[in-house]
Each structure stands twice: as C-alpha cells, then as structure tokens.
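Structures for review follow.
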Structure I
Amino acid sequence: METNFFEAVWYVLTDPARAGEHLTLTAAEVKYALVWTSSKAALEFSREVAAARGMKVTPLYSWTLKETFLTAAEYLGAGHLLIDYRQGQLQAAALPIANARKRLGPGAGNAQP
C-alpha cells in the first residue's frame, strides 16, 4: 500500500439519517469498510449501488478523523478497509484495519492538515 493513501484525504459514505453509520460490504464472510481516495468515485458509487443511495460523501482530512472512522468501522463489525472499490470490479485493494491504525497518526510521519 502506498504511503500517499494514508496522507491523502479519505472519502467515506455516511448515512445522514443515522449518526455514525458508514457503508460496509461483506464478501467471503469478511466485512469491509469502504474508503475512496476521490470524492467523485465515492459519489458515483453512491449513485450506482441501491444500498448506498441517499448516503453522503464525507471527507476525512486529518489522521484523527481517519482514526475515528476506523473505530466506528470496527464497531460496525468491519475488520478491513476496501479501498477505491467500484461496483462490478473483481479486485480492489484491501487492508486490515489494525494495519491501517499502525500507519496513521502523528508518530507515523503523516502530517495533520
């Protein structure tokens, strides 16, 4: 996984009617929290996938927001991130949330805007 992913803005889909609810996807008995590195890609996904319609694209600019997202994703049962997934795509980068945590934060060399 490239370092710039951890430094880049992450975009997630959130449910405006339910605080703290993020879009997750389950495949092969593994639950994933979805993250995009482009607001446009996240918005396109929300328009293409029925379960994501009406969800809001939320940017995560700082490592603290990303850490909070990871905590919420774990609370929802996700153990991995699925990065830049597109519907119908056979592959996407996946990363265990525990590994993402190790790469985030002020001590990991990622600047906080």
Structure II
Amino acid sequence: MIDHNGPHYYVVFQTPGPSWVEGTAYNEQPGFMDHVNYVSRLHDEGKVILSGPFMKEEGGLSGKLENGGFTIFKAMNLEEGTRLGTDDPGARSGLLNVEIKTLWVPFH
C-alpha cells in the first residue's frame, strides 16, 4: 500500500574529495576515523537510519571497498539533513564530497 504522506529522509552520497589520497583504501584514508566517529555519534542520537561504504566485493572489511558510500539521515527537513551531511569532519576536511537528496518513502 502506498503511503501518500510517507516519511522523508535525507540521503548523503559521499565520494572522494580533493583531500582523498589516491591508491589508499577508504578505511585507511587520513581522517577516516573522524568521519566514522561522527556518524557513530549521530547514530547513537537516533539521526542515522543507514550508513556505510559501497562495495566492489561483499564481505565487510574482508571484502573490497569502493571509494565512497552514503548515509541516510532522519532529520526535520532538508536544511537539517544538509547540515548533518556537511558538518561531517570528512566533508569539512575535503576527504569527502557530499551530495544530499531528499528521499520520500511511500513504501515502508
């Protein structure tokens, strides 16, 4: 059944930014743990629905990571979702570029 008033979430697509070190794995990039700690804190606060890297091959950290990922935020509006995405230390440091889109969820 379609929920015409379904919830909205804010998807932050993260791709390598100008400070990205080519040839270095995502989880070995300088400042990567600052990004992880930020997302972890927001997850603990109930603001993160899903977050993680894209994969070349399945297997978690034993798999092969792509250069980038995404986070889905629960926020009041696009302004807050944008702030959550751009306040990420990975974005502020230039490690990650971010693109933020609103997701309407009619099927949930």
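Computed from the coordinates by the stated procedures, all read-outs in this text should not be read as laboratory data. None of the values given here were measured: they were computed from a predicted structure. Cβ atoms are built from the backbone, for glycine too; each structure is taken alone.
Upon calculation of FRET efficiency 1/(1 + (r/R0)^6) of positions 25 and 49 (r between Cβ atoms, R0 = 30 Å, to 0.05) from the atomic coordinates, which of the structures I, II produces 1.00? Spell out each step's value before the answer.
On the way: I: 1.00; II: 0.75.
Value 1.00 for FRET efficiency 1/(1 + (r/R0)^6) of positions 25 and 49 (r between Cβ atoms, R0 = 30 Å, to 0.05) corresponds to I out of I, II.
Something else now. Quick one: relative contact order in percent (Cα under 8 Å, 6 or more apart) came out at 29 when computed from one of I, II, so which one is it?
Details: I: 29; II: 49.
Going label by label, the one that fits is I.
Among the shown structures I, II, from which was the value 39, 28, 25 of Cα extents along the principal axes in Å calculated? Please list the in-between numbers first.
Numbers: I: 39, 28, 25; II: 45, 29, 23.
It was calculated from structure I.
Hey, helix-only ellipticity at 222 nm (-39500 (n - 2.57) for each DSSP H run of 4 or more, over all residues; to 500) derived from one of I, II reads -6500; which structure? Working shown, then result.
On the way: I: -8500; II: -6500.
Traced to structure II.
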